[in-house]
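These are the structures in question, set out in turn.
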Structure I
């Protein structure tokens, strides 16, 4: 059975997320579009088993969004779901309300297609343990080089955490392979030892939000390198976390 990959989009009175719903469809993710929270609650009741991410206009009442998430959890408690707020960056009071409502991610304007794709990919692939700060992989667009013996593989770091990364590359390295990974941060190159934990090969059936590449976990990382990585991730968090 194909794994569900559906998003519930909750729009506001201005219908600001209509275009976003179409963009999500083009990424290969099924969309349930609700023009208001009342319609969203009905869709949540009907499609609770399929919904993996809830995207809400930042102007929608956070308490309404929290109730919809609670309803989804009550109907299907074993399914992890991610709440994403989209729109103009709100004032501190509204951001606090969004945090209290349990919103996990934010896409504040302006953001590009790669940010939307990365957030959706991370949200749909989420597991309960990925809510931990250290494990949360944040969207990036960094250059990387992976060395396996004498062979070099160029890649793009699509998501990054303190524990690992997902590397976009047309030629993934097989699972279990060990590598030396160099990532180009704004303050210079970061080097770690890593192991491939999963590989995603090219497929005509794969949705556009799932790029070809490989997930890696860091196996050896120096203390000073770890601190540099942590500082960089803190800066990225400001762009995507509420």
Structure II
């Protein structure tokens, strides 16, 4: 059995998988060594032989110390061997979630140009070409970040959330904020996809992330919604290193 830990900005995803395609995903709001060790202890006779730890925030050494005696642990860094070629100009600053999404996208659509879009804390765009070369992409503020920015950097605009269907014309200040942010993101994503398609006509597009369900039916372009794309990419990276 193998372990994947994806530590994001707001939460941590943990996945366990064995020989098949199925995997068990658990979400933890705050990752601690005690919680992780207790979870592993509950596995009983099931032995975790290998694991991968990836984090977009500072590594938790207590968590690492919990894992290393129990399994062969791979920490995802810029020097980690990958099943794709990383052509990013500053690999030391590249978020693990972005390269993992690109790895998974390349595996889902081998031999194709693929753009993965992760709608989470940030909205990230990551492009990998048909030759399995990761070239980079873009980073923009996510849905909640835009709502918070409007509230934080103005004196009167309220902090709102997306709690209902959003129309084009906001009939109140709160709904105007919702309209501006949500419809702005839809137009932004569609516009960026159009620019990629102009250069790569046979482009495949994957949408993932915690806010993906808000946008997948609103975009004019054909997309493939793939939940847990980053976890799939981390799995591919781990297996690539295990099998080397």
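Any read-out appearing in this document is the output of simple, stated calculations on the displayed coordinates, not a laboratory observation. As the structure is a prediction and not an experimental result, all values here were calculated from the model. Cβ atoms are built from the backbone, for glycine too; each structure is taken alone.
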Output 15 (relative contact order in percent (Cα under 8 Å, 6 or more apart), calculated) maps, among I, II, to structure I
Source structure (of I, II) for distance in nm of label points 7 Å out along Cα→Cβ at positions 71 and 191, computed value 4.3: II
For the read-out distance in nm of label points 7 Å out along Cα→Cβ at positions 95 and 223, a value of 3.3 was computed from one structure; give its label from I, II. I
